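K.L.:
Structures for review follow.
Every number in this text was worked out from the coordinates using simple rules, so none of it is lab data. Bear in mind that the values here come from a model prediction, so they are computed numbers and not experimental data. Cβ atoms are built from the backbone, for glycine too; each structure is taken alone.
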Structure 1
Amino acid sequence: MISLGRTVDARGLSCPQPVILTKRVMDENCGDEIITLVDNPTSLENVCKLAKSQGYSFTVEELGSEHHIHMLKESEVVNAAQVSARNTVVLIKSQYLGEGSDELGAALMKSFLYTLTESASQISQIIFMNGGVYLSVDGSPALEYLRDLERQGVQILCCGTCLDYFSLTEKLQVGEVTNMYNATEIMLNADKILVI
């Protein structure tokens, strides 16, 4: 049986708390199994993403309305393989580039994203926050460029809280949903951050 110190009871907590608590135990872990207990789908998804990003293999045990996520650290070789030569992160906070005219701002943003497709080898992630998530959903004029960037290996990440706020979660067309903890960790580890 796993020691109590390696169990994270995140039941009843909303994100990013389950992720933060799990990461704390990961940082102190000496190779033992970690089990995180969650009771909502968002926390389940986000803790599993954390495990994957930190080089842990994991299995999920369903117990009624609860999920027990069992995590074991994989070899450092696997973890090293996740390190990429590209490490510039682009943070996009609006569907418009600049202020003054929304019509001009939309055209400039589309042009900016097209230009990024020519420099994709330098970019590790593009993170969309607040109104920026509109660029990743159904009807966005920039979808073709974002899909092109994704095909070239750029990770497209969209703030889940922002998608929920604008009722856009079901309309997401490109990339994956992320949370503030994961986005912050990515930016803290970036060589460069371009904020738009």
Structure 2
Amino acid sequence: MILPIVKYGHPVLRKKGARIETITPEILQLILDMFETMEANKGVGLAAQQIGQALQLTVIDVTGITDRPSTLELHGQPTDISALMPLVLINPEVTPAGDVVKGGEGCLSFPEIYADIERPGLVDVKALNQKGQPIEFRCGGLLARAVQHETDHLNGLLFIDRMDKQVKLELKEELDELQAVTKAELKKEKK
């Protein structure tokens, strides 16, 4: 089922997600719905907060993105990214493993808003997959950027929090408008 995506201004986007201790049938269904929602909206990643759930759960799929390559290492060996895609990360821990690089980012919770964001170019990731099994890998390129972007969501951080001050100032009008629309919709829902 395609779920509505929460937009900037909704308080759930600022909530740190609860750890998932048990992979329940509800969590498995949520994962399927998140993939369907992400694909329908042409995203490469989606965090639970973006569909209104404050959980430590994100889905990612960078398959088919050729203009922004990704790298993947499993057990210290370079591996094709398709070995992990589509990717489910539950309770992820991300550790920087490379130099900071600037790269373009957008977000499904911020339609039509894009900016260059500085993040480590390589990261080490530890998480559980949808079967509750531990997974560990090192990734770079777009995959590293997506993992960090989505993990930020799980901790209540948004890509605008990592924007250069000048860029954020240039986007202020669009951000304020998006936030106002979201808050107005939330008020309507409460009535």
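K.L.:
Computing distance in nm of label points 7 Å out along Cα→Cβ at positions 59 and 179 for each of 1, 2, which one ends up highest?
P.N.:
For this comparison of distance in nm of label points 7 Å out along Cα→Cβ at positions 59 and 179, the top structure is 2.
K.L.:
Matching task: 3.1 is the computed value of distance in nm of label points 7 Å out along Cα→Cβ at positions 107 and 163. Pick the structure from 1, 2.
P.N.:
1
K.L.:
Of structures 1, 2, which gives 1.12 when Cα Rg over 2.2 N^0.38 Å is computed from the coordinates?
P.N.:
The read-out comes from structure 1.
K.L.:
Where is distance in nm of label points 7 Å out along Cα→Cβ at positions 67 and 99 largest, in which of 1, 2?
P.N.:
1
K.L.:
Comparing 1, 2, where is relative contact order in percent (Cα under 8 Å, 6 or more apart) highest?
P.N.:
Ranking 1, 2 on relative contact order in percent (Cα under 8 Å, 6 or more apart), first place is 2.
K.L.:
Where is FRET efficiency 1/(1 + (r/R0)^6) of positions 115 and 131 (r between Cβ atoms, R0 = 25 Å, to 0.05) largest, in which of 1, 2?
P.N.:
Structure 1 comes out on top.
K.L.:
Of the structures labelled 1, 2, one was used to calculate mean count of other Cβ atoms within 10 Å over residues 35-42, giving 19.2. Name it.
P.N.:
Going label by label, the one that fits is 1.
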